[in-house]
Structure P
Amino acid sequence: MTDRITDPWGARTPYGPPGAAERIAASLPEGVRALLPGDPGRHSAWPVRVDAFLEEGVQEKDVEKWVQAASILHSNGDAMDIAVAGGRIVGVRGRAGDRVNHGRLDPKDLYGWQAANSPDRLTRPLVREGDRLVETDWDTAMGRIVARSRELLDGPGGWGHFGFHTSGQLFLEEYYTLGVIGKAGIGTPHMDGNTRLCTATAAAALKESFGTDGQPGSYTDVDHCDAIALWGHNVAETQTVLWMRMLDRRRGPRPPAMIAVDPRETPVAREADVHLAVRPGTNMALMNALIHRLIDKGWYDEEYVRSHTIGFEELCRVVRDCPPGWAAEICDVPVRSIEHAAEILGSSRRLLSTVLQGFYQSNQATAAACQVNNIHLLRGMLGRPGAGLYQMNGQPTAQNTRETGADGDLPGMRNWDNPQHVRQLAELWNVEPSVIPHWAPPTHAMQVFRYAEQGSIKLLWVSATNPAVSLPDLARVRRILSKEDLFLVVQDIFLTETAMLADVVLPAATWGEKQGTFTSVDRTVHLADKAVEPPGEARSDLDIFLDYARRMDFRDKDGAPLVKWHDPESAFEAWKACSAGRPCDYTGITYELLRGGSGVQWPCTPSAPRGTERLYTGGRFNTDPGYCEDYGHDLLTGAAYDEERHRAMEPRGRAFLRAAPYQPSPEVTSEEHPALLTTGRTVYHFHTRTKTARAPQLNDSAPECWVEIAPGDAAALGVAEGDLVRVESPRGELEARARVSGTRPGVVFVPFHYGYWDRGEPGPGGEAPRAANELTITGWDPVSKQPIFKVAAVRVTRVSSGGGVPSAAPTVGVVPADPRVPATRGGPAAQVRERVEEA
């Protein structure tokens, strides 16, 4: 038994890379490996450790059934079983045989399920009567939505008045249904979600370099690599099971070297051999200097570059005047650290890279993420064991939003600017091609809210997300959501800050109360079965969307119902038909295949019936004009390239080495605002705490917002640990207690999880805001359109003494400078059983 609040990563199970025979087997083509006895090399040597947690008073013998699922509170895809007793969820345990986690679970996995049993769940629909939300029945609630929908569709502007803002936490079947409703039922391009805030740059960078979305690597690359580079990715707190795997490799024989790029002294930074604590907003300068060094030293694979890439000469030209010394001055890091990192990148034989919000939510996001792709292309580090690349997702089902079109892209990773791709969908759905929006790029989330602000979007449907806390410049967002001429529909499991502003609130089922599939970062598809009934009159998101389609009477061109499926499995079969022949081909996957064993990686087809572990194994990429998902962009301006330009480059299956010079951030420090704000996460919470704040172990570990500040900055301001400080930007302010810690000088960190209200209840009168996004800028990357949360100019002032009370910040992430601060502990209520199985 172990306290997984105090130790989020649990006991170490060290292991080394596979032996020579396993490496040979792992390098063989999929079809050949399948013929080998026992298929050596397919599974890593990472030991099994099964983590389990049951609510107080419940023993394993009391569990009536275990129902398979996977994590819904981060993007790793940890497979688990749900414990059910008395018609309730009473705990979870990891699935030992799954390829992703080998039985391990994240703290949010272990404790977060308790939100399903929270007494403040939404159980009946709500409608607005004057200034109040009152309970009603489903017919009344849906009737109001349908009446407003028909009024708008029948009036001038039609489809242009509809906007959909969804989540990264629904199931594939729900996203696909929503995508069909929006694109073929209503015909609106105004569809996006909170995945724009966390995963848009991942998709954009993959399209720019490789032609389509889809992660090239596999989680098993951790088992084979000899170097790991974490680019703006605090994996220890955001995907803790992946970090466990990395730590176990680091504690075993032949450990991989490690590079971390992060302005804070995170657990990853403390573990790394090289920590590059760059000034926020300067990632691109660092990347160009590293690539300069690789080229200058000849640390690249000339044959691979010549045969499999386009753009080497332009890349050389752009980085020619970007030596490590130049970047050291811009980034404010030692030149030797940059050179050391380049040596590791240039000398490794199997490099694994992961990228997340430190790059995606910062200045020149897509350009910087593409440089990580460039390093792997220069070194020929793709398509073989250990040579892996994860352009990570922040949310558990973000990959599915991109695959199915719920984020605005065309389903099946099709190109909105390719008429043949549009015709394929029109034939599949039996509608006219003109119905499907393809006359302009899909509308990104920030533009959706701008249209709502301007009044052209008059109905906004928000499902399973909380933009009143998660979007930047919250004062503006609250004004938009509160507009009298905006009909706001919110579909959620709790009365969130956003739901409190809605005209209609629909009570949804949560994880464990419905069935469906979802796909993790390395393309592993899992099935989650229904374990219990949702409370009261709550319905699954799929049932809500199907009900809306039926009431709206959406039809195909022959007069048959547009949406022809009726439950999760039939929706999955419909999606398989849509995915056929595309990069994300699911045609070989069935619910039965996903039951009882491990998740399966797409593409999974009759020719690859067990899935595909790595993409681009032969050095051929999805860049051909008739197949690619996007024709590319100018990384500085975001200007889209057209098919003619793309064809003129004659890609012939080669990847693009995309280059761009460094440019300063859109907001920099000034005399009035001398510090830089960066936002992020803690291991104990997910997004806006809608679920994790209702798990006592998680909430008690990080109950309040806090402000991290470097010791030197704190001393200059007269701030001590636990003091109340005010952080102000040109847009707003917040007040929270200080954590004096190892962030770099001049940088202030605030976790973004905390809203203006807690658990849907307004704060006390006159309470100062505590949401990080009161401070952040309304700006976005020109290519991915992902908001820039990591760079904002702020001023910090001391408000009052903490009176000797330590900061509310946990001690597990960034360590407090004052050693007297007591460690964060979960106590007896956080005890988790860990069972390590013998190899």
Structure Q
Amino acid sequence: MKKSILTLSLLFLLNLVYAQTGTIKGLVIDKQSETPLDGATIELLNADRATGVITDMDGRFSLNNVPIGRQVIRISYIGYESSTIPNIEVTTGKDVFLNILLIESFNQLNEVILTTDTNKDQALNKLATVSARQFGLEEVTRFSGGRSDVGRLAANFAGVSAPDDSRNDIVVRGNSPTGLLWRLEGIPIPSPNHYSTAGTTGGPVSALNPNMLKNSDFLTSAFPAEYGNAVGGVFDLGFRKGNLDNYEFALQTGIFTGVEATAEGPLGKKNGSFLIAARYSLVGILGVGAGGTSAVPNYNDLAFNIDFGKSAAGRFSVFGIFGTSDIDFLSDEIDEDDLFAADDEDAFVISRFGVAGLKHQLKLGSNSFLRTVVAGSFSGNEFDANRYFNKDTAEERIIAYTEVDDTETRLTFSTLFNSKLSNRTSIRAGVLLENFGVESLLRDREEQPDADGDGDPDLFTFRDIDENVLLVQPYVQGQFRLTEDITFNAGLHAQYSNLNEQFALEPRAALSYQLAPNHKLNLGYGLHQQTVPLPILFLNEEVNGELVQTNTDLDFVRSQHYVLGYDVKLGSNWRGKLELYYQDIDKAAVEPFPSSYSTLTEGADFGFDNDRVSLVSEGTGYNQGIELTVEKFFSQGFYGLFTSSFFESKYEGSDGIERNSPFNNGYVVNLLAGKEFKTGPSGKNIWFVDTRFTTSGGRYFTPVDLEASRISGFEVLQEDLAFSQQYDAYFRWDVKFGIKINSRNKKRSHQFYVDLQNVTANENVFVRRYNRLTNNIDQVDQIGFFPDFGYRFQF
């Protein structure tokens, strides 16, 4: 009997030990040719017992029985620079999958070349030398106050400003958010946000599910030649593949992310896989408002990535993301401090967003490949507003006041050829074709006369179009390792629009010089051009009794980027980065008579000015600044990130007066830190706490002309004093804490967190606007203290 008890006890202890482990899987490829590396060695470091595996002929590996917690692995291959990846979070609920890129050593030697640790300060794109970094799922979900939103994550990086609690618009180095390019799997996509409107790149709630993303790149200046039609920044995103060996599932819920389910696993017999995730708004289910309004937002999204594995014809996959959202702002049900609604108006909002694509990659020889993507996308929004007059009186009446119905469809074809000519030279060439189908209707009574004498402002048609625009973007670029310490990247991007037969050439170049093992100097230059936002491009003007589109001949907005960067490795897990930049902008659209208006000031709201017609491409502007980043990557249980940006953003309208742009905050400072504490048997569970401080200068705004507004009955701005006043500085402190629980004997894990946003309830200004009911200027503050929470179950 005692022997049986002893045997059972030993079996239980063995089960306990081995069950508290996880698995690290991955793919090791050549960074320049993206060819799998057969026979690379993967070692688990800092373990009680040395553990290692070798990649197979497809470059894949699987490290089993890895202790839970944060681990470090080293990858080495003969003739290549080795790579060390720290901070790999291993749990019992899900296998970890890594895409590992190795670069061939400058001088081919029959030995392993050891280098320093690999960290995320370097972009995945080998041609992105300056103003670029990669990010992953962990950062998106880890940082406090981030709402698991990729856009809000970027606000923690140097050079980015987002002092708006209600929207995730990304202001990069003083540029309008409309200057941002979103890419998914190598193709441009519409704004991936719920309640997004035509021409904008942000919104209140992200439609991107971070659990679908692999490590991706964020670029803020002097982009490589493959990126076009953007002057501000680039989000280059990719979907990860599903687990090739096992079926895995996850359930999750949170205030902003909603109720979510994820499933993934192997597909077919050719190393294929599937990954699918669906979400629905939790606040919609509960019937409560959130994010600065008492109206109930309903939104949902679905994303998928299906890889069919290897075949003689290459590797095929399909991917997609779809989202819908709606909200009703009813005047009798909103709070007086609602950020989006008015007391005398019923408004109804519907938005739609979707992308679906087919991706094909074909290996050509040992060091080349051809990658092609064919995709379709759409985005649309409807907005209808009914305005009350003489509300709550016997003469009360309501009329249709605003009608918006915008739809944009895109058919996209992208193909690129990549070849590694040697360990010192690689080239990439390709072409991107986008056909935009634009249907847009905008009718509004705001600021209109009563020409028909019915007692109401006339309902004027600002846009009523059904147009097609073709944009063609060929490019060629290369990387040249001149010496072991000097790398030169250069390329040429071209852009053609059939709307007015514009053609532009854009040279790009960057130089990286490794001054010493821990010191690197970077230089970058890029000429970038972008179309004027479509809602401005297709505005109507009444000419001789007919509606005419008078903005369609506008040139591309042109921007030249100059960047000088210095990177220093301060320790095994510390790094510092300093960048100086100057951006010169011209050919911005301005009015043909002396005016303070410029399209460089558009894009920070749900809509655009609807009366800016007969514009000319004669506006200018500039952005300049200095950025500092000090980062402690996660090790020894904690991490830290300090970023600061000090910058100036100016523009000139047709009146020739230099003014602050509305995005000229002047400075942005972020401080983030986090700590983990092991607890439970064998330290298998983890308590964690994260905090974030952020402050920035207030935005500049145009003051209201109160007397003119009272006479007119609508808000009139003092445009001769455009952006001459500044809101108070923005400050916010967020604190997030929670626990991660790993199962003892099953492949399960739980995570729960509470995220206390704006814990000091600081009253940051949202806007000062004319209230047509009180005939006064009211100040509306942003969201105050707001507690968020989340729960995740993986199995």
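The maximum of distance in nm of label points 7 Å out along Cα→Cβ at positions 89 and 745 over structures P, Q, that is, the highest value, falls on P. Structures P, Q were shown, and distance in nm of label points 7 Å out along Cα→Cβ at positions 249 and 513 at 3.9 was computed from P. Each of P, Q could give semi-axes √(5λ) of the Cα gyration tensor in Å, but the derived value 35, 33, 29 comes from P. One of P, Q was used to compute relative contact order in percent (Cα under 8 Å, 6 or more apart), and the result was 11. Which label is that? This figure was derived from Q. One of P, Q was used to calculate Rg and Dmax of the Cα atoms in Å, for residues 241-600 alone, giving 26.4, 84; which? It was calculated from structure Q. Thinking of P, Q, which structure, once helix-only ellipticity at 222 nm (-39500 (n - 2.57) for each DSSP H run of 4 or more, over all residues; to 500) is computed, gives back -1500? Matching structure: Q.
Only the coordinates and a few stated rules stand behind these numbers; no lab work does. Keep in mind the model is a prediction, meaning the values are calculated, not measured. Cβ atoms are built from the backbone, for glycine too; each structure is taken alone.
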